[in-house]
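Engineer: In the part that follows, the structures are each spelled out as structure tokens.
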Structure 1
Amino acid sequence: MITMPKGTKDVLPENSYKWQFLESAARETARLFNAKEIRTPVFEHTEVFARGVGETTDIVNKEMYTFTDKGGRSITLKPEGTAGVVRSFVENGLYAGALPVKTFYITPCFRYERPQAGRLREFHQFGVEVFGATDAGIDAEIILLAKTFLSKIGVKNITLYINSIGCKECRKEYHKALKAYLSARYDELCDLCKDRYEKNPMRILDCKNEDCKAIAENAPSILDYLCDDCKAHFIKLQSLLKTAGVEYKINPRIVRGLDYYTKTVFEFVSENIGAQGTVLGGGRYDGLVEEFGGGKISGIGFAAGLERLLLLLDSAGSIPANDSLDLYVAPMGEDARLKAFEIVSALRNSGISADTDYVGRGIKAQFKYADKIGAKFVGVLGSDELARNIIKIKEMASGTETEVDLNAVAEFFK
């Protein structure tokens, strides 16, 4: 037997409605905020992610699925959504149109990491990216969009954490202070953080190694080193969140796991999925479009892993039940089968879900099958019913049976 690759998962028919529920909520929330869908390739030139995600990140260093294609080009499967959207924004000249440009995506992503609950090697993200607005108002709107989505799907017991990691200028001074603090315990850092110490010391604050986490606990706070512009931006963001009634906590240790962030970063953290409780995170990336050759155009966005959200919602039992089949027609005899086919075809044209037997089951077996597939009603159709031009429709939940004229079946359901 051939099995699926490690770190992947089939979405079976009995569970696909859960994905459709999430995706529908994502699309509806995006519509409310006037964000339009963008679809980018599943694979890109490796440079897109090396440049966009950052060479000091775990994603680029250890987790990307990268290969050389038949033309000798280095190609990488998409490990996250933002870099590809920025590449598309620049390549297609969207910066020349009306700004801001609000986009969203629902996309598969790929990272080679140890599979665990809610974290697979092939996973899916709902993300939003907005370009061309520098004011803190768009930061607040993106956070509100994220909160609206989480509320719409029924996520409870979550906390919003926000931080500002400043701009390139104020981070220069912070990097000096951070390196001065870390230098005394440099030998205790993991090998990856020793490399980060020179390239991007702030990434040490995001390390999952327990020793590095302990060292980072007493590190200087970036909030003490913000320039006047970044400080004013962060203060305005807090004011807008309060105006919108959005509760939040400031966490100066949030830096996010990607190198492109500037100023605002945020995370929604759940109390219900263990230590790694972040279900949605994002922030501002004002230099990324320029890095891709698109000029000094700001950007901000977030991404949520759908698998982690499903894990959270399943544990809470908050996903609505699957839509049931309206009517299963149980025919007895060849003439009844022909009529059953005619009935279900007409019902489907009227927007009513219907099905019938195609494998020659007896009437008892058909009732068992109808029950297994969740049919709300079963219509019995045999020679007697055909002679009287009726169908006996039984409501499965109550057992109530009604005789309905064959020409009025659609009206019965409407």
Structure 2
Amino acid sequence: MTDTSKLITKTDELERALSLLCEFNVIAIDTEFIRESTYYPQLCLIQLAAGDHCFAVDPLSKTIELSALFQMLANKDILKVFHAGRQDIEIFVHLTGSIPYPIFDTQIAAMVIGLGDQAGYDKLVQHYLDIELDKSSRFTDWSARPLSKRQLEYALDDVIHLATIYPIIHDELYHSNRLDWLDDDISALTQMSVYKPNPDDAWKRLKIRSHKPDFLNRLKFLASWREQRAIAKNTPKNRIIRDETLIDTAGTNPKNAAKFQSIRGFPGGSTGKLVPEILKTLEEADKSPRESWPKIKTDHRRDKAPAATLELLRVLLKHITETENIAPKLLASAGDLEALARDDNADIKLLKGWRRDLFGNIALQLKSGEIALTLRNNKLELIYPEEEDQ
């Protein structure tokens, strides 16, 4: 990289840097942030690279305004390249209300070319550039100022190499006719619901055992209340009340302050400041129409997938992903395999598009007995009945 690499702390410096970067149609982007004490991540540094230029932008500087950067993120003629970009994108959505577009994620691309389910950036750099990164600054306090030279070098490495790797990995995908395999997962990163989830759906992310409708309804109201409170105060959800305590509260269903004393881990017990809000929330839950109560379909709990079928599908998945050099997670989730084991017409991505061509159709043939799995010379192979007849 040239001597244009530096820390930008002023608006005019940012505008000059972007005038250089925007001459290119691909810009590599990364961020450094902290979120231990907030609901939303606190942006501490933005790294940008294109061509021979790279810059670190200090959003905490009192002499910088980021509107020019936000305009670049919205420029449809410039591809924004991230690695594992979901949290980076979340930051920009929170700041601007919009999702950067168009985007490319090299971690998703790495899954398509068989580098693993969640290949780290350092693995990508090692694979393509044979460079071992210094990750000693990974857990640094990015909000502290001034930033050291070592911190800046670490941060800039995350985009310098990304800008170099992108055309290589793009060409590899193009020549293997796999570029469109990324479409669904890249598209998923551009859905606003990913970054602004509905508080009424917060209960679905909790690990629960009871599926009684009245319990689920109370949990739905409590989880929504906690989510909205965390957003309003910009504080982590578990700092308000922990998951297990929230679940226990929904199960206990206290009707007065004294009952909170028996809920393990409830902040402040019966005299806790959250007691009035939770009692009100539980009262609202009780008054809600029964037809609006959440339900968990029994087939997901009781109709277990046939064990032998599921095991065969797992073996088939391993065989195909190794043969095609693709990460198993990209092709099929555990839930997809279970759904397919139960139902040949399951509404899953595994039975759509390129995934169906690569795996779904073969899996259906295996289920119906049209093909079989066998070992030959310690290697797994697919065999067809007509092969056996010859």
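Engineer: Computing distance in nm of label points 7 Å out along Cα→Cβ at positions 105 and 321 gives 1.6 for which of 1, 2?
Structural biologist: The correct label is 2.
Engineer: So if we calculate Rg/Rh (Cα atoms, Kirkwood Rh) for every structure here (1, 2), which label has the highest result?
Structural biologist: The maximum falls on structure 1.
Engineer: Follow-up. Of structures 1, 2, which gives 5.9 when distance in nm of label points 7 Å out along Cα→Cβ at positions 65 and 345 is computed from the coordinates? Before the final figure, lay out the partial values.
Structural biologist: On the way: 1: 4.2; 2: 5.9.
Label of the source structure: 2.
Engineer: Hey, helix-only ellipticity at 222 nm (-39500 (n - 2.57) for each DSSP H run of 4 or more, over all residues; to 500) derived from one of 1, 2 reads -13500; which structure?
Structural biologist: It traces back to 2.
Engineer: Any idea which of 1, 2 comes out highest on FRET efficiency 1/(1 + (r/R0)^6) of positions 161 and 185 (r between Cβ atoms, R0 = 25 Å, to 0.05)?
Structural biologist: Checked 1, 2; max of FRET efficiency 1/(1 + (r/R0)^6) of positions 161 and 185 (r between Cβ atoms, R0 = 25 Å, to 0.05) sits with 2.
Engineer: Among 1, 2, considering only FRET efficiency 1/(1 + (r/R0)^6) of positions 169 and 377 (r between Cβ atoms, R0 = 35 Å, to 0.05), which has the greatest calculated value? Could the numbers behind the result be given before it?
Structural biologist: Numbers: 1: 0.00; 2: 0.55.
When FRET efficiency 1/(1 + (r/R0)^6) of positions 169 and 377 (r between Cβ atoms, R0 = 35 Å, to 0.05) is computed for each of 1, 2, structure 2 gives the biggest number.
Since every read-out is calculated from the coordinates, none of them should be taken as a lab result. Just so it is clear, the structure is predicted and the values come from calculations on it, not from any experiment. Cβ atoms are built from the backbone, for glycine too; each structure is taken alone.
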